[in-house]
1. Suppose you compute FRET efficiency 1/(1 + (r/R0)^6) of positions 37 and 69 (r between Cβ atoms, R0 = 35 Å, to 0.05) for every structure in I, II: which one lands on 0.15?
2. Can you tell which of I, II yields -24000 when helix-only ellipticity at 222 nm (-39500 (n - 2.57) for each DSSP H run of 4 or more, over all residues; to 500) is derived from it?
3. Assuming 1.3 is distance in nm of label points 7 Å out along Cα→Cβ at positions 29 and 53 as calculated from a single structure, say which of I, II it is.
4. Using distance in nm of label points 7 Å out along Cα→Cβ at positions 5 and 61 for the comparison, can you identify which of I, II gives the largest number?
5. Of structures I, II, which gives 44 when relative contact order in percent (Cα under 8 Å, 6 or more apart) is computed from the coordinates?
Structure I
Amino acid sequence: MDIANFNILVGWVAMLSGAIAGAALGLFFHRDDWAGGYASFRRRMLRLGHISFFGIGFLNLLFGLTLTVVALPPAHGRIASAGLLVAAITMPACCFLSAWKKPLRHLFPIPVLAVLAGIIPILLGWPYS
C-alpha cells in the first residue's frame with residue numbers, strides 16, 4: 001500500500017474510533033456529575049480524546065489526498081506519514097491517560113511533536129515553483 005492510501009486508511013480508522021469513543025462516552029453525558037462534572041479536568045480530557053480522533057484523522061486524510069495532487073520528495077512523505085500515524089495513536093491516548101491519571105498529562109509533547117513531524121516535512125518538501 002502506498003503512503004497516500006495508508007494515511008487515508010488511518011484517517012478513516014481514526015474517524016471510526018472517534019465515533020465509537022463518542023458513543024461510549026455519550027452513554028454517561030446525561031449525568032451532570034459524571035467524571036467530576038462538565039467543567040472537570042477529567043471530563044474535558046475525555047471530550048478532547050474523543051474529538052482528537054477526528055482532528056488527527058482529518059490531518060491524515062488531508063495528507064493522503066495532498067499526496068495525490070502534490071509531488072513531495074519521497075523522504076518528506078515518509079517522515080510526514082510516520083509523524084501523522086504516531087499522532088493519530090498518541091493524541092487520543094494521552095488525552096484518555098490524562099483523564100485517568102492527571103500526571104500523565106506530561107506525555108503531551110509526544111503527540112504534539114508527532115503532529116509537527118507530520119506537518120513540517122510537507123511544508124519543507126512543497127514544490128513552490
Structure II
Amino acid sequence: MSALLADALLLAHFAFVLFVVGSVPLIWMGAWAGWRWIRNRAYRLAHLAAILFVAAESLLGMMCPLTVWEDMLRGVHQDRSFVARWMHRVMFFDFPEHAFLTAYAAFALLVAVTYWLIPPRRAARRGSAA
C-alpha cells in the first residue's frame with residue numbers, strides 16, 4: 001500500500017514539475033498566438049509562486065517535501081514500480097547542489113521576467129461593456 005501511495009505522490013510531483021517547467025513555453029507561445037488563457041491572473045500567480053517556492057527551498061538548503069514524503073513511503077530497500085523508475089530518471093539528476101540552486105534561481109528569474117513582459121490581465125467583470 002505504501003508503494004502505491006509513493007507512486008501517487010511521485011505522479012503529483014511530476015505534474016508539479018511539468019506545470020512549472022511546461023508553463024513557460026506555453027505562456028510564450030500563447031502570447032504569440034493570442035491565447036487568452038495564458039494571461040489568467042490566478043494561473044500566472046500560481047505559476048510564479050510555484051517556482052519561487054522551489055527556488056526558496058533550494059536557497060534555504062531544504063529538500064522538497066514531496067521527495068521526503070515519497071522516500072519515507074518507499075523505505076530504504078523497496079523497489080520502485082516501472083512508472084516510478086522512469087519518472088525518477090526524468091526528474092532527478094546527480095549534480096552538485098550549487099548547480100540546482102543556480103538553475104532554480106535562473107528559472108525563477110525567467111518566470112518573473114515572463115510575468116513582467118507578458119503580464120496577466122484581470123478578468124472582465126460580467127455584464128460590463130468592453
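1. Numbers: I: 0.15; II: 0.65.
Going through each structure in turn, the value belongs to I.
2. On the way: I: -26000; II: -24000.
Derived from the structure labelled II.
3. Values: I: 1.3; II: 2.5.
Derived from I, not from the others.
4. Values: I: 2.0; II: 3.0.
Going through I, II one by one, distance in nm of label points 7 Å out along Cα→Cβ at positions 5 and 61 peaks for structure II.
5. Values: I: 31; II: 44.
For relative contact order in percent (Cα under 8 Å, 6 or more apart), the value 44 is produced by structure II.
Bear in mind these aren't lab numbers, they're just calculated from the coordinates by the rules spelled out. Source: prediction; values computed, not measured. Cβ atoms are built from the backbone, for glycine too; each structure is taken alone.
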